[in-house]
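Following this line, the structures themselves.
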Structure P
Amino acid sequence: MNYKIVRLNTVAKSEVTSSILIIYTGGTLGMAYDRTGALVPFNFGQILEKIPNLTNMNIAITVISFPEPIDSSNVNLHHWVDMAYIIYENYDSYDGFVILHGTDTMAYSASMLSYMLKGLSKPVVFTGAQLPISAMRSDARENLMTALEIATSKANGKPIVPEVCIFFNHMLLRGNRSKKVQSVHFDAFESENYPPLAESGIIIDYNYAAIKPFEEGMKLEYFSQLDNNVMVIKLFPGITSKVLDSCFETKGLKGVVLETYGSGNSPSEKWFLESLEKAIAKGIIVLNVSQCNGGRVIQGRYETSKDLLRIGVLSGGDITTEAAITKMMFLLANEKNEAEVRRKLVQPIAGEMSLTGVSLG
């Protein structure tokens, strides 16, 4: 891909203390209003005009932009491959990475990169904005400045946050535990089932107990194979056998994330269970994930979920839908057989779920 590269080494007035690679994929943060009032991609060569405080950070910044910035609603598998590859190729040259991304699918991208970059020992911080960087009340400046500070922060010479995360509106969240919950307010992301990694105020207050520990000598592995023969099915009162069967009859379908009610409950009608059982018998993997933002799936807690356990539906525990569907795409492409995919779906592979309440189904 023909990336656009801007180097901002002149940011540092004194000795450079860190080097950061910003990857601009698209999204509101990197947009600006033109003379007609239309939003157009921002020229990162002029970023010091918009955020002059960058000159106080003493970091060398390189910006790699996608040739054509994308609306995050258009993010697809090849975009994830590109993001992960840029980090992998430049891993030894930078202390940390900041990915500027649209908010709508940021949690999906952060989840996927947490799987694709195994052995990560440097910060990869996703951020974005609800308002363009040129807007009067934009949240872009604070989000970008703090994301850069987090990406450069060290304790005893080691990165404080050596994992994929999202910084947004004063909160640092584990990427594969995050979910977009707001479309108009600045506090757009939450992590109901895992504590924040840090909160920014007068200082950045790190929650060290929640952060993945730095491991010396880790070698980064990059996985580029993904399989999108998957589907999310959200249950609703009134769903019919015709709808469910047509989903499971999709050609090439290998896995389904089933969004159920509460702690993993679903209809107990015979037709519903038979449709699921038939799909599972064909080799389609079904993972049970709650529609609730918080809590977890506990199959067998109520009568309405005992049958799911019996027919072989897997329990997703407290995983988010975003982390579940991306994990399924990742495992289907990188594990040797269905049994391994099923085994790893119910176990944490990148801190995306808790062991408590998880079962093989």
Structure Q
Amino acid sequence: MKIKSIALLGTLIAALLSSHAGADVVTVAQVLPLEGSIAPSTRATAEAAELYLRRVNEAGGVNGHTIKIVTINGSSNADTASQRAAEVVRQQHPVALLNYYGSSRTAALIKSGVLDAAHTPVIGAIVSATQLRQSPENRWVFYIRAGVKAEAERMVRQSVTVGGKRVAVLYQEDAFGEDGRDKSTAAMQSLGIKPVLTVPLETKAMGAPSLNKISETVLNANIDVILMFSDSVNVGGLLKAYRERGGNALVTTNSALSADELVRASSADLARGVCVAEVMPALDKHDTKLTRAFVADMIAVGRPDLAKSTTALEGYVSARLFVEVLRKISGPVTGDAVRTALQTRGPFDLGGFELKYGLSQFEGSQYVDIGIIGREGRVLN
């Protein structure tokens, strides 16, 4: 089956390649789930990466190289996503994959052996789960964002200081959610407290009866702080049910939550005041060269909507990291050369946001901040 780009901008950038016909073409690929409830976030991630690389090509490329980017729909099913990644690796021979999404998909990709066989690194896997990020089986996946452990510790410190010590932990009933539960519980224990409630949530979108029951349980426990490790849809549903019943605890979520999706699942008014862990520099401050460049680049290409998106920023960062790696490769650009540069030529300063890897270090950043959703549904700092 030939690989086809599905529902994204024009991913092969044919016009750009023809304008640099004498240049060496280096291919990178994105395999993300571009349909369903997470599509707005994953599309923003993919589009921002594409747009940045397009601007790099328009400026003349990198060390004589023009970058071709192929983006395909990776499916919500982990095994199907791995198969599609294998197809794009076999047919397009990318020197790297960018922005591979999700713990289960990334675990399946590592297990499939595709990366080992083709010597293809992944730059910017969007994964928080500690066990996967520290897997001894991994040799090719590089993480940009901080993991659940760093997020949970920051969430607990902030929430307990501001909100109080009666804490409920609501977590998605999978490896990611359980990791959040365990790491936040450990962080609380270091402060001499224990969660009053730990409540599992379904991985699929939950119906009103389940949401109402959990909300009443939390309300009856007289909770000061709710820590949530789940997707935006269930967080939004729970927030709506809880607030409608008079609940006023401080709600803090990990970075898996998208403010835009939370507003859609609840409302701008209900989402206001929710605290969100951020693993990228804050967009509203414009206090780093990275965020200023990101906003300027997105506006310059006619996408001011992406300039407000933290998920778009994450895709942009992975593309910028790839470009910085490419600058440090003097010989042929291969998957091995990309991995070696990542492991030995850092740290990589992307403009006030530094990433550093090593021979056995695949986590580039421990940066976590806490933002708060404001009146217009945007995260403020």
Review point. Any idea which of P, Q comes out highest on distance in nm of label points 7 Å out along Cα→Cβ at positions 73 and 329?
Key: Q
**Study point:** Which of P, Q leads on mean projected area of the Cα convex hull in nm², largest value
**Key:** P
Practice item. Match the computed value -13500 of helix-only ellipticity at 222 nm (-39500 (n - 2.57) for each DSSP H run of 4 or more, over all residues; to 500) to one of the structures P, Q, and report its label. Key: Q
**Study point:** mean count of other Cβ atoms within 10 Å over residues 185-192 - structure with the largest value, from P, Q
**Key:** P
Review point. Thinking only about distance in nm of label points 7 Å out along Cα→Cβ at positions 313 and 353, which of P, Q has the largest value?
Key: P
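If we compute relative contact order in percent (Cα under 8 Å, 6 or more apart) for structures P, Q, which one ends up with the highest value?
With respect to relative contact order in percent (Cα under 8 Å, 6 or more apart), the highest-scoring structure among P, Q is Q.
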Review point. Quick one: mean count of other Cβ atoms within 10 Å over residues 81-88 came out at 22.0 when computed from one of P, Q, so which one is it?
Key: Q
Check your understanding: With mean projected area of the Cα convex hull in nm², for residues 65-240 alone derived from the coordinates and found to be 12.5, which of P, Q does the value describe?
Key -> P
Exercise for review: Check the numbers for distance in nm of label points 7 Å out along Cα→Cβ at positions 25 and 225 across P, Q and tell me which is largest.
Suggested key: Q
**Study point:** Origin of the value 0.95, where FRET efficiency 1/(1 + (r/R0)^6) of positions 153 and 209 (r between Cβ atoms, R0 = 30 Å, to 0.05) was derived from one of P, Q
**Key:** P
Point to revise | For 3.3 (distance in nm of label points 7 Å out along Cα→Cβ at positions 89 and 305, calculated) the corresponding structure among P, Q | key: Q
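Read the figures in this text as sums done on the coordinates, not as results from a lab. Nothing here was measured: the structure is a model prediction, and the numbers come from that model. Cβ atoms are built from the backbone, for glycine too; each structure is taken alone.
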